[in-house]
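We did not get these values from a lab; they are worked out from the coordinates using the rules stated. In this text, all values refer to a predicted model and were calculated from it rather than measured experimentally. Cβ atoms are built from the backbone, for glycine too; each structure is taken alone.
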Structure 1
Amino acid sequence: MVAHSGDGVPGFESIGGPLCEADLIADIHDHAEVLAQEEATPDRALEAMSRARIVHVASHGLTHLNRWAAGLVLQGSSLGAATLTTSRILAEGTFSSVDLVILNACRTGTHEGTGRTVQTLRSLESAFLARGAKAVVSTLWEITDLQGVVFSAVLHAYLGAGVDPHTAFTDTARYLRAGQWQWFLQGGPLLSAESAIDSVLPDWRSHMDQQAAENPLFWAAFKITGTM
């Protein structure tokens, strides 16, 4: 688990979602290794990712017309030092033991080229796949902190229960699409996920209602790519 709020990185505001995700995921996975804030440097993140079976990154995403300069904004004294770029992932990444990478930041699954057309598989996710990761969860557009937290909690509750990555993703997308947070009668992994969210964000259900009303397709921001 790599989490950074953007605090201290020039040009980026501090967001609370990544650190909240880190706390929730650490509760769900007893042996999770967490790199947060000052510890979440690009160097340390790359090294830790190579040892993991599941990699989760929660941070700001950096989009760029040059796809090699796009990346994940982590810890650093300048934007250049803080960004784990697509080019560096391709040059130094070793993810052959990684079953799933979750890139929970804005627009990690698209690239906007000079032709102004949105392209997939030329983005940040493609670098992880090229370096051996079996599957990558990424985003097609901007997401809110709350969307990221709820998606992460539900997905990892399923993964922690032994569900395979593809099924876990499908069930998480169904949860969001159907508005299942309104049902209040969940069991199994969903009960664990919702209880964890309740402990840190007591009013999250009403805020989810509001966001879903404003953007009924919010659930479609997340996609999974790779071989299962």
Structure 2
Amino acid sequence: MLQVEDLHAYYGKSHILHGVHLQVGRGEIVSLLGRNGVGRSTTIKAIMGQVDAAGSVLFKNEQMLGLKAYQIAHKGLGYVPESRDIFPALTVEQNLLLGMKSSKPDKSGRWSLADMYRLFPRLEERARVQAGMISGGEQQMLTLCRTLMGDPDLIMIDEPTEGLAPKVVELLAELFKEIKNRGVSILLVEQKLAIALNISQRLYVMGHGRIVFEGTPQELRQNSTIRKEWLEV
């Protein structure tokens, strides 16, 4: 579904990504691991058209490089940024409805408001509350659910568990599995190795703007050299 080849990205004159390659199949959870500053977030921003990039990004066999972020989103590629980017003055429910591609709630695709509230009852409890007034964990749930309301075929999620309580992290892990079961692919940028090993079918490890490992969770568990050099603090 997503095939990235020889991806280079730049912030001004700074060359951040050096020939990144990765792919994500239909209904697959793939994690992108690595320490802070190695280029994981830049990779998905480049895929999403938010930074200067060169190379090839094919999504459903269509080239994405050169398109605007909103055009890429309309192709079915969802993005949940680490910064969350909620609309704080709007209610939780208004934020969710903004994520819909269709103006007809019953025809929006795989996901509905009822789905979001079933998965996260806390969002239903807070539906009429301004989004800026809810907790960080609730904002993370809201951002993820708002992206799902757009009915993406693949969703890229940047550091969703950062700073969240263990119980919320468990909820997110279960949601990722449900997303996969509904045929939606996930590219997950994550720093918590245990979570990635538990839910992913395949993993990539980044170092210095390049992919330094790709394989299955079992292969990464058995590769102590990669873990020590590129993942462990």
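If you line up 1, 2 by distance in nm of label points 7 Å out along Cα→Cβ at positions 24 and 184, the top spot, with the largest value, goes to 1. Supply the structure label, taken from 1, 2, corresponding to helix-only ellipticity at 222 nm (-39500 (n - 2.57) for each DSSP H run of 4 or more, over all residues; to 500) with the calculated value -8500. The read-out comes from structure 2.
Once relative contact order in percent (Cα under 8 Å, 6 or more apart) is calculated for every structure in 1, 2, which label goes with the largest value? Largest value of relative contact order in percent (Cα under 8 Å, 6 or more apart): 2. Here percent of Cα pairs over 27 Å apart is compared for structures 1, 2. The highest value is that of 2.
Ranked by Cα Rg over 2.2 N^0.38 Å, for residues 16-71 alone, structures 1, 2 are led by 1, which has the greatest value.
A value of 4.1 was derived for distance in nm of label points 7 Å out along Cα→Cβ at positions 56 and 168; which structure in 1, 2 was it taken from? Don't skip to the end; give the middle numbers.
Values: 1: 0.8; 2: 4.1.
It traces back to 2.
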